[in-house]
Structures are given as structure tokens and as C-alpha cells.
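Nothing in this text is a laboratory measurement; each read-out follows from the coordinates by a stated rule. Owing to the predicted nature of the structure, the values given are computational and were not obtained by experimental measurement. Cβ atoms are built from the backbone, for glycine too; each structure is taken alone.
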Structure P
Amino acid sequence: MNDSAEKLFNLRLEHTGAVGKIADAISCGGEDGVLMYLYVKDQKMQAGEIAEALRLTSGRIANILKVLEKKRYIQRKPGQDDKRKILVSLTSSGRSYIAEVKERAVARYDDVLRKLNPHDAATLCELIGRLLERMDEAQ
């Protein structure tokens with residue numbers, strides 16, 4: 001077993017409260033996760049594509065989209081080429097809402113990263129980026 005993996009596991013156990021705070025600061029799931037995904041992709045998408053990308057069940061994505069549509073954050077329209085395909089997109093109010101959520105999330109990231117010196121913060125971001133790329137490649 002990799003010594004670093006063991007060390008990381010033990011750090012997680014020793015600092016449960018701090019890990020929870022970091023997780024809260026960087027998490028974005030449920031309705032906000034769907035909105036953020038649409039915001040970042042900046043295109044109309046099928047519900048199945050969103051569900052697959054966010055690892056949601058078809059039932060869960062259907063429920064989330066129903067709520068978001070009721071809040072008028074998204075709209076669902078038939079596709080141009082194939083009317084059977086329903087495409088989901090952000091409304092202007094959905095885009096405004098999620099832009100504010102993103103701004104607050106970035107501020108939370110800033111709070112977390114300010115605990116480090118600028119060099120260490122940049123290194124951490126670089127390492128996390130590389131780790132996430134490798135994890136994406138492995139899937």
C-alpha cells in the first residue's frame with residue numbers, strides 16, 4: 001500500500017471537522033449542481049447527458065429538473081432536429097441565480113486557500129487538477 005494513501009486516510013480521520021468545512025466550502029450538488037453544470041457547459045443538453053455527467057439516476061434528474069422548471073431556472077424544449085429529444089437550458093433567472101452561487105463558492109474557496117501561502121495554494125490547485133485529470137482518465 002502507498003504510504004501517502006495511508007497518511008491521507010489518517011489525516012482525514014484526525015481532522016474530521018476541518019475536512020467537513022472544506023467539503024462544505026467546495027461542494028455543489030443537487031439542484032445547484034445541475035444548474036452549475038448547465039452554466040459551465042453553456043449549451044442545451046438532454047437530461048440523460050446531465051444525469052450521466054453528474055452521476056444521478058434518471059429519477060433523481062427528473063425530480064431536480066421538475067423543481068428547477070417550477071422555479072423558472074431552466075426551460076425544457078423539444079430539439080430542432082428531433083422533437084422527441086427534450087433539451088434543457090438555463091433561463092436568464094437561472095443564469096443569474098447560479099452566477100451568484102458561483103461567486104459565493106469562489107469566495108469560500110478563497111477563504112480556504114488563504115490559510116496557505118500563495119505558493120502552497122498554487123501548488124495545491126495544480127496537484128488537485130492533476131489528480132482530477134488522472135481520475136477522469138481512469139473512468
Structure Q
Amino acid sequence: MSEKIKTRYPGVFYKLRVNKNTKKQEKVFYIHYRDPEGKQHHEKVGTSSTGFTEARANNVRTAKSLGKELPNGEKRKEIERRKQEEKNKYTLNKLWKLYLELKGEYKSREGDINKYKRNIEDTYLLDFGHFSTP
């Protein structure tokens with residue numbers, strides 16, 4: 001592994017590596033900063049092959065140190081939380097499946113299923129996220 005090379009921007013470093021796809025050498029940019037609470041962070045921010053430069057890495061570092069952007073770890077947690085939130089939202093289709101599961105077998109079940117598929121299933125993509133789970 002190559003050594004960290006300083007740039008003219010404080011807290012911005014890069015390492016040289018060979019890109020697996022292009023077999024060309026590229027810079028991988030890292031930043032060191034303290035967030036507004038004073039906690040130290042060391043993060044990878046991008047590569048030269050994706051358009052990152054020393055100045056762009058410094059802009060990211062500045063935004064993160066001022067609290068305008070979340071640290072990478074917190075960003076991942078936020079994305080995971082949103083995915084879980086989206087997964088837990090009720091849609092009309094989820095409510096219909098839950099209804100059928102709880103209702104069990106009844107006389108007109110097949111007719112209801114056919115009517116639902118024909119008239120509602122693909123037509124109404126409604127979101128009922130405010131309902132709580134049973």
C-alpha cells in the first residue's frame with residue numbers, strides 16, 4: 001500500500017493506486033477533520049478517476065467540519081434508517097395481503113382477489129405510512 005501524500009490543503013491527503021478496471025494509476029483522496037462536537041474523523045472521499053481533485057476534497061472537508069454534511073458513517077446510518085422506514089410503510093397492496101392473511105378462508109375470497117387484481121392492484125399505488133403495525 002502506498003503512503004499518504006500531503007496536498008497543499010490542510011487535512012487533505014491522497015494515496016496512489018492502480019485502478020482495477022483501467023489499469024491506470026489514480027489518486028484516492030482522504031480527509032481528516034473534527035466535526036462541530038470535536039470528534040476526529042478520517043474518511044475516504046473519492047478518486048481522481050471519478051473527477052475528484054484536491055480542491056474538491058477540501059470543499060468536502062470544510063462542509064463536514066462545519067456540520068453542513070454528515071460524516072460517512074452517519075450518512076450510511078441515515079440511508080439505512082430511510083430504507084427501513086420505506087420498507088415499513090404500508091401500501092394498499094401490503095394492506096390487502098395482510099387483510100387476506102388475517103381474514104382466512106371465506107366464501108367469496110376468490111372473487112374478491114380477482115376484483116382486487118383487476119381493479120386496484122396496479123392502478124392505485126397509494127402510501128399509508130402513518131399506520132402502525134398490528
helix-only ellipticity at 222 nm (-39500 (n - 2.57) for each DSSP H run of 4 or more, over all residues; to 500), calculated, reads -23000; among P, Q the input was structure P
Top of P, Q by relative contact order in percent (Cα under 8 Å, 6 or more apart), largest first: P
A value of 1.9 was computed for distance in nm of label points 7 Å out along Cα→Cβ at positions 28 and 116; which of P, Q is the source structure? P
To test your reading of the models, identify which of P, Q gives 4.1 for distance in nm of label points 7 Å out along Cα→Cβ at positions 12 and 44 when calculated. P
Computing FRET efficiency 1/(1 + (r/R0)^6) of positions 52 and 84 (r between Cβ atoms, R0 = 25 Å, to 0.05) for each of P, Q, the value 0.85 comes from structure P
Where does the value 0.85 come from, among P, Q, when FRET efficiency 1/(1 + (r/R0)^6) of positions 4 and 108 (r between Cβ atoms, R0 = 35 Å, to 0.05) is the thing being computed? P
Label whose coordinates, when percent of Cα pairs over 20 Å apart is calculated, return 65 (choices P, Q): Q
